Structure 1
Amino acid sequence: METDNTIKILLVDDEVKFLKAVSERLAIKGFDVTTATNGDEAIDAANKGGFDVAVLDLQMPGTDGAQVLKILKQNHKFIEIIMLTGHATVDSAVECTKLGAFKYLEKPYDFDKMVDALKEAYQARMKKKFERNQKRMDAIQKLSMHQSPLGLLKALARLDDNEK
């Protein structure tokens, strides 16, 4: 039975057996997992579903994990990204961190560490959303103090336009 607080994961890796094994283990732990086998599939899936966290393989043919990371962070304000790679380097870790990766895990991975990282990433996402909503509510409250109903609607429309 799925609840509203199920963490939605996008799991991306070009190694199909690995992808299947990890997604099954995460599903058993109660995560809602969607998989993709390449960067383009990942971007398409992200555009369709509201994911909380994406786990991206760094090295994939075509659109690699760093490119997917960059695109997802640009297009999905609150998604958190965990990079997973068997080819870890300091340079790639620094690059991914600069692009907005939440964590950088190495293969072979420790499943319990991955689960902990997913939960931490979800908490970070929810904190960012809460803080953004709090700022928005404060702004709306200030706007409503001295506005006519029509003036308030216009101000709210401007506020929405500024968030896009």
Structure 2
Amino acid sequence: MGDIRPLSDRDRMRILNVINEAAKAYKGKIPKDCYSEPYMSSEELEAEMRRMQFYGYYEGGDLVGVFGLQHLLEHDVTLIRHLYVLPTHQRRGIGTHLLKFGIEKAPTNVIYVGTWAAADWAIRLYEKHGFKNLGNDRKLLRKYWDIPESQVESSVVLEYTKKASQEPK
């Protein structure tokens, strides 16, 4: 069993490795203008790290999964962002551990995640853990994410509402 801990700028290259390796699953499934190799650049990650806290799942001292949690104070919602696990470590429960950690850590009762509509494996993970698929809710995608229009058109939003007993202490 691994452990989850906060990540910082000094972890940037390892974070990029996890994201870019895992994101190869999108190749040929998402709009061509939204996919590149690498999927995320160092500059893009730097901007994302200013917006949210990243956490990492470590196994044997190696970073094998990453996860971003963004609290939007002005809307009193939390976004789960960038949940990626290295392909060599998938299907071992790491994504589930990161997701449960994020739900517990979220400071709000309402949590949203946006993902590609073609990422059926991700959608199944979120639904399995109580997220409701709101479909291609363009209003929410434009309100909470700063993404290109082709990504808005190709994405879905899932929502999780914490029960009173799940609220952070």
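Between structures 1, 2, where is distance in nm of label points 7 Å out along Cα→Cβ at positions 82 and 146 highest? All intermediate terms of the calculation are to be shown ahead of the outcome.
Values: 1: 5.0; 2: 1.4.
Sorting by distance in nm of label points 7 Å out along Cα→Cβ at positions 82 and 146 in descending order puts 1 first.
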**Message:** Comparing FRET efficiency 1/(1 + (r/R0)^6) of positions 34 and 154 (r between Cβ atoms, R0 = 41 Å, to 0.05) across 1, 2, which structure shows the greatest value?
**Reply:** 2
**Message:** Quick check on the output: 17.9 is mean count of other Cβ atoms within 10 Å over residues 50-57, derived from one of 1, 2. Which one produced it?
**Reply:** 2
**Complete:** If you rank structures 1, 2 by Cα Rg over 2.2 N^0.38 Å, for residues 98-137 alone, the highest one is 1
**Message:** Can you rank 1, 2 by relative contact order in percent (Cα under 8 Å, 6 or more apart) and just name the one with the largest value?
**Reply:** 2
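Could you tell me which structure in 1, 2 was used to calculate helix-only ellipticity at 222 nm (-39500 (n - 2.57) for each DSSP H run of 4 or more, over all residues; to 500) as -19000? Can you show the working numbers first?
Details: 1: -19000; 2: -9000.
It traces back to 1.
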**Asked** When percent of Cα pairs over 28 Å apart is calculated, the result is 15; to which of the structures 1, 2 does this value belong?
**Response** 2
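None of the figures in this text is laboratory data; all of them are computed from the coordinates on show. Please read these numbers as outputs of a predicted model, since none were measured by experiment. Cβ atoms are built from the backbone, for glycine too; each structure is taken alone.
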